[in-house]
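*Asks:* Structures incoming, each one as structure tokens.
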Structure I
Amino acid sequence: MSAKVLGVIPARYGSSRLPGKPLKDICGKPMIQHVYENACKSKVLDKVVVATDDRRVYDSVIAFGGEAVMTSVNHPTGSDRVAEAASNFDCDYVINIQGDEPLVPPEIIDNIGSALINSPDCVMSTGSLEITGDEEYITNNTVVKVVSDVNGNAIYFSRSPIPYPRHAEHARYFEHIGIYAYTHEFLNTYTKLAPTPLSEAESLEQLKVLEHGYKIKIVPAPAQYKAVSVDTEEDLQEVIRLYKERHGI
């Protein structure tokens, strides 16, 4: 029997820097619709659902023909929201697709999901993209970096540049792409894992997975992949510009 894979898009209406961002218009469609439609093009997903705590987002998704579930307003993280939504469905794997990346290509979802399905020693998988020729970007503490072992499993995630370039010719830097696939069983465990020193110090919840001794598979993205998360009005305008450019508008 083939594995059942559920895609969940967590979408909060509240945002300190861009309130109501799931419903921001991008060339005639709300942002959440762009994310949903791109996710639906994924070959690995059997179902896609939006998990929200706001009736306005829920109603918008239903209006464009999507599937949505209402979740608690008290979830501290997107992972908790995804876990609640996934509890309503029969599935073997769950992929957490960020609700603020309207240009997400379905291929990266496929690659991350397939990597986990084919890695029985891992409980999670996520993505990375090599950073080239931009030292300021490498040192930016809002850009999360990741290093992997020779088998492609995560060693560490950090807001600092890793590795330290003692021998610069050997130093390569990879940005973490925040799409996560989990086994459904582990997702339920993950939300109950106690906070850990490194995850608290870096404010990166995925570190608690490593600190508790679990493995995360890292999936390299194609060089042309461009992740654009919408956190500000400037980000939104850049996404609109890119969308028009790609669609000849």
Structure II
Amino acid sequence: MSGERRPPSETTAAGYFGGMVDSYDSLIRRAVPSYEEMTARLLDYLPADAARVLELGCGTGNLSLALAARYPRAAFTFVDAAPEMLEVTRDRLERAYPAAERRSEFVLGRFEELALSAAAFDLSTSSISLHHVVDKGAVYRALFGALAPSSAFCFADQLGGGTEAVHEINWKRWLEFCREPGNCSEAEIESLLEHAAAHDHYTPLREHIRLLEAAGFRSVDCVWRNWIWGIVTAER
């Protein structure tokens, strides 16, 4: 995002989120407008069936649990760069969906460094994680190779505006939402701004579409959007 900027943080994105694992679920609902709606809409656009599912950036497992419920016989690979997040997701799955947890692999690492086997998955998905990646084109190419034919890649993320003016409006509206009573404190907003300045890389929708199509994906669409947040779907 542009808008208000702060000096870069010295921590990594993984360290930032790993250090807030206990407060993450509360903060994300207070800092992301329509978070629950976005998650529900993302699920709406996932394929009806998938036997092998890859989630990039599982965080504390909010989407992970929904995936386990939607695909009760699937094998899952959950990826996150923060070990604390992976542990929380594993624990939540073990309590809520023990059979799914036993069919799951938990991978610690950055998306850019994953070694993915060819045609290993029927679905790849992600929620509010890809904006930490600088070279999204390389990740999209790797995902295209890791997905089987007739599979899907669907993600929710923070998107750059098509123009600087549009981006500034979206940024301003987000900060207004954060400052609504009961949402974020000024200290939390300051922390979010510092993190964004240091670690976030917002890509406009048009560029996402170009990169996805260049990687080989087809039928790319933006199926939902709310200010800087949007859902993008693509077919392999």
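Just so it is clear, none of the values below were taken in a lab; they were calculated from the coordinates. This is a predicted model, so every value here is computed, not measured. Cβ atoms are built from the backbone, for glycine too; each structure is taken alone.
*Asks:* To which of I, II does the computed value -8500 (helix-only ellipticity at 222 nm (-39500 (n - 2.57) for each DSSP H run of 4 or more, over all residues; to 500)) belong?
*Replies:* It must be structure I, since only it matches.
*Asks:* If FRET efficiency 1/(1 + (r/R0)^6) of positions 95 and 199 (r between Cβ atoms, R0 = 30 Å, to 0.05) is calculated from each of I, II, which structure is the one that comes out at 0.90?
*Replies:* Only one of I, II returns 0.90 for FRET efficiency 1/(1 + (r/R0)^6) of positions 95 and 199 (r between Cβ atoms, R0 = 30 Å, to 0.05), namely I.
*Asks:* Please state which of the structures I, II yields 1.00 when FRET efficiency 1/(1 + (r/R0)^6) of positions 71 and 223 (r between Cβ atoms, R0 = 41 Å, to 0.05) is computed from it.
*Replies:* II
*Asks:* Another one. Starting from the value 10.9: which structure in I, II was Kirkwood radius over Cα pairs in Å, for residues 79-118 alone calculated from?
*Replies:* II
*Asks:* A further question on this structure: Just checking, which of I, II has the largest value of relative contact order in percent (Cα under 8 Å, 6 or more apart)?
*Replies:* II
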